[in-house]
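A short reminder: the numbers here are calculations on the coordinates, not readings from a lab. Note that this is a predicted model, so its numbers are computed, not measured. Cβ atoms are built from the backbone, for glycine too; each structure is taken alone.
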Structure I
Amino acid sequence: MRPTLLCFTMMLLLNTGCDSDIRKEFSDEEPIDRYALVTRHNPVLLQADRLSPLSIGNGEFAFTADITGLQTFPEFFSREAEEMQAAPGPDSFLKHTEPEGATPLATQSQWGWHTFPNPKGYTLSDATSLYDAHGRDVPYVSGQNASAGSWLRENPHRLNLAQIGFDLKNPDGAAVQLGELEGINQELELWYGTINSRFALDGNMVNVQTWVHPDYDHLSARIDASSLNSDQIGIKIAFPYGRGLHAGDPSDWSKPELHTTRESSAGEQYISWNRILDDDEYYVHVTWSGTGVIAEQKRHHYLLTWSDTEEPLEFTITFSDNPIRNNLPDVSETEDAATEYWTNFWSTGGAIDLSHSSDPRAHELERRIVLSQYLMAIQSSGSLPPQETGLTYNSWFGKFHLEMHWWHGVHFALWDRLPMLENSLGWYETIMPKARETAELQGYEGVRWPKMVSPDGRDSPSTVGVFLIWQQPHPIYYAELVYRDKPESETLSKYKEIVFETAKFMASYPVWVEDKGEYVLGPPLIPAQESHPARTTFNPGFELAYWVYGLETAQEWRERLGQERDPDWDHILDHLSPLPEVDGLYVNAESAPETFTDPEERRDHPTLLAPCGFLPCDYVDKETMRRTLHRVMETWNWDHTWGWDYPLIAMTAARLGEPEIAIEALLMDVQKNTFLTNGHNYQDTRLTIYLPGNGGLLTAVAIMAAGWVNGPDIDTPGFPKDDSWDVRWEGLKPML
């Protein structure tokens, strides 16, 4: 239930929340001025920025706009454009070269997928090979480069549902070019979930407000174009075909004959279409104000125009995978709903205020924290685990990676927004039959969770992904987070099957090696640090520690349900191989003892730190881990890392009482740790946004501020204890 209007008024006046779970941590400090905290980081664009278009959304649906507030100049954001240099970002202490690339404009949803025809009937068995697992042949779908593998990776792929932009004309009728716009001023009002855009044509100002409704896949816009003639402005709505592209714009405009846009109903101020792409279909409903009329320009391309621009021009466009009813919210109702939703979002949950700090890096860290909260809410809080680029554009064909779900979702629980994590947890139950089928096919018990996966739970052929195992304990971790907040029989009943079936696979996966007197993980196996060969890798340290955590937590769930501990699980816990170490340092894997002597081993994710940071430090020697942390900081190849590696290091540093290293890691001046004007974590020209970096940041600062279970009883244990850092926080929960 949302707060009442009176409660919202009090929130705005007193800058506090209506949720009793928001608690003030230290009574001698004033509550955080949340409105000031959020609004001082509103992104503002004074020119078009290839890398930082602004998005609005609700977790199920998102719309990304250029500086007009709509998608008027998509070619400027095209990867194929000749000029790839990004416009300068905000002032920052970062000194490295400005990143290059472009973030495509798209309109995406959780349900909007497309599958190309499969005339050859490819199945996973067509991309499967056998791998030796201690004398047993085990099938893995590793043939990603074969014809079957390519088709299975491409399909299904996430759609761009529509391109929605202005049709702008000069007085002589010529199309307006981006460079002709003047007086550009665009601001994302985070507190209200509104994009406000201003621009001028030959001195004539246009004002645009854009919203997404919190409860529908529904875009609304209000345009003040009274200074223009009616023949100078209209709204273009165009529908593309699906594109099987690994990363980038999901639109294919070259195949109009392969899809259908069929008018299903129309009236004086509305029109509905049925979109059909091969065996997939969805529905679109448009409404408009005043004197507007809509006409087809060419196949799949429509133009909405008004004969009178004196009054504000308003339109809504709604998308659904089911036929759409007619009585949807209008523009004013969408504005009110968005205002209510975002005011409630920012006024509840956790908050961190660094504005009283004198360290010159504090403002930038606070900016990243605020913008990451917004981005994760609109991109990663929906009913499916999110893709790494969320609902902005496609990466890995729009599919999501289950090992990344932890980085997208765990922070919601720590920031007292658990429902945003739980939204996607029910999906695991729906794909259990496929996960069980995979386990049975490979000769294991329980369920084996996939890696690069489509909504129906089908894994994707890969030379790497199918060998990963660190996604396996994740659902147990999520369930424990839920139980921590809701220690009730209903929680145990809801998640027990997922916990126990996950643990059954984990117990059947290790192999007993008689000569060692130990259970061994792998081969075949590729650890979270993906630079290791599948056929020879065994006993990676992070996975060993996570196996212990997962099985021990599953045993605790048995006890909570009044069951005996499983003796086979206990035998594994007592005899699993120890974390590998060499010369007083932890190493990547027992099969890779040369971690700190071979430069090739010091690249990709430094997950040898994860057993104390990502996980509680219960399974490590802290001094050995401390030495390992320092060696990583001294020798790691930062050019070959990913955005969540820096929060990973910060969590380890915090748990080891090394707060200076935690700050250094979070704000390290390297390309993969860049945060753009719009708040997105930049990686490279292919992945100009990378949400695991944003989610990881929020997880790291939560543990740095609120600590962890059974941690030291001090405030902000992960921040330096000097006068330069004054950290004020509310509503955060300790990490497990």
Structure II
Amino acid sequence: MIEKQMMSINLDGKSVEEKRREIRRYFNNSSRTFEKLFECFRDEDVFYEQPESTRHPLMFYFGHTAAFFINKLMVANVIDKRINAEYENTFAVGVDEMRWDDLEKIHYKWPSVDEAKAYRAKVRKLVEELIETLPLTLPIKQEDPMWIILMGIEHERIHIETSSVLHRQLPLEMAKPHKDFPVFSGDISAHRNSMVSIEGKIISLGKDENHHLYGWDNEYGVKTVDVKDFQTSKYLISNGDFLRFVQAGGYKDTRFWDEEGLDFLKEEKVEHPPFWVKQRNGSFKIREMLEEMPFNPALPVEVNYLEAKAYTKFLSLKEKKHIRLPSEAEWMLLYERAGLEDVPAFNVKKANINLEKYASSCPVDTFDFDDIYDVVGNVWQWTESHMEGYDGFKYHPAYDDFSIPCFDAKHNLIKGGSWASTGNEITKYARYAFRRHFYQHAGFRTVIGDDLKDNNDNIYETDTLVSQYCEFQYGDTHFGVENFAAACAQKAIMYMGEHKMSSALDLGCATGRTSFELARHFDKVTGIDFSARFVQVGAEMQRDGVIHYMRQEEGALSSKQERTLSALGLEDTASKVDFWQGDACNLKEHFSGYDLLLATNLIDRLYNPMLFLDDVAERLNEGGLLILTSPYTWLEEYTKKELWLGGYMEDGVEVSTLDGLKFALAESFELVATEDVPFVISETPRKFQHTLAQMSVWRKK
């Protein structure tokens, strides 16, 4: 039998040893539950199926949650040795349909199922050892190494749910029912939806850093919202409710769909919700995770945001009222009004959540929270709110791209959890968001209320460091110092001389300016950065030819900046540049065959620079150039001191970074030149950093 799901670990406690045992139980509970899902395939061939075209084959997700532990432990300097570098590269990136997600089949060599299971077992053994041996004080803080373990556990719990959605999209003959994942099959209960009046109030969203539960970065901070009186549907919108929309031609009536929705209809050619299976006689069945069931009008309908929004427009026209989806704050008011207590006091038995009841939804009139049903559980609930950071938001340095790439006004929040939600997902402050055309175990309830403020903030306006880099790479120059990104590209071209300039790799590309500058001369340029936050800027600039960001001016004052490729004379370069997220210490094998590899201000920010240097010759063509720049500001927060290339004493002798580079590169490279390249970073119009980076130029022998 599947184990009873544990709830999120309390970060506090009286006994360190008991806390270690609790974390170990929580880890093993998560790992075993996740693996149990993959017992539901007809045979091992299904691991290599791709049920959703914008996702990897299922094997990726089987390996991904294990590789995540190793990759994050490496980045956080908790460990300094990988278990399998190839797997930790293969299983690293590609879950949210980002422009830099690499889904090219030729770039992947998937392991056998037995090899993947053996890898997961090795990771499990290492994590169990770390749980027993890592330094631990209570309460556990975000900067503690044990936080990275909790991060890996909660990440795997997310994938318990998202993998179950992919299972649901498999051809039915590839899945098989499983006794540990029972489906609701009770009587159909009749219901009639109605509206419940909710009294508004001022509500505070967000939690502080001392909260007793693990949280993702987007949960912290504060936002105060004056919620006006509104009405909400007593029940989630059911299959029966939504059937009337389908029968009225709702998927064909353009009045109900905005531009994004119309694009979705054209692309996907849908005529009904995704988990409705149309029969020859025109009736429907319901596809659950592993089997088909008779159509039950009392179950909550499961749709994406675009379909939910179209339904509200249909209903508004029909009832001559302004009907919409709830906001995040309105949903939180429902949570508080229902008197719900957060974990660990939350009673999971009183909701269809945490895999306590079924591996499917159940009728919408089953779980009553005062006079409103399914405030939490059954299916997630789409909201009108975009994902954004609260005031005081700070990303976690070990996972800086968990939230910020979603601050793009293209991801909408879902609230309340589903039957498959466990761990952090069932906590009060949980905030998850998906692109509006994505499917999860998600439905919706309706609201009658005032119009909501449209929030179109984006990554560049909410991320101070990214905005600073946008200004550094695309903004004004200061004190007569040339733009650093452009200067490095120009010098690289000069050193290339008569050598062919077919392809270049801009490693540590940040927001991408150097990649575009190199594309003035190279036929093809690849820009790679470890941070998706930075890569997203380059990808947006490539796609749209323009970026916007907020430049700090004075105190709390800032100004919105616009930068374009055309203003920089770079409009013809966009078609020659590709941007990817990647780890310089563990690059995918196909990033090779370059005539130039330029790594600006990267070497002293790598968790293990020798992993990069040992591999770099394989990336270059014969006679190709490796160009490094760095001010050599080694810091232990990025690189353990024993892994520094220089900046220390050895046997009474000073060792410089250039000395270390000569030693590391001597076998495959000859040093061509060194020079200093200045740069200026503007923190505000009156505060600047003026730095000298040393550029070293190396030719592959």
The value 1.20 for Cα Rg over 2.2 N^0.38 Å, for residues 209-480 alone, derived from one of I, II, belongs to structure I
Any idea which of I, II comes out highest on percent of Cα pairs over 22 Å apart, for residues 113-272 alone? II
Name the one structure among I, II that mean count of other Cβ atoms within 10 Å over residues 281-288 of 15.5 was derived from. II
Hey, mean count of other Cβ atoms within 10 Å over residues 145-152 derived from one of I, II reads 18.0; which structure? I
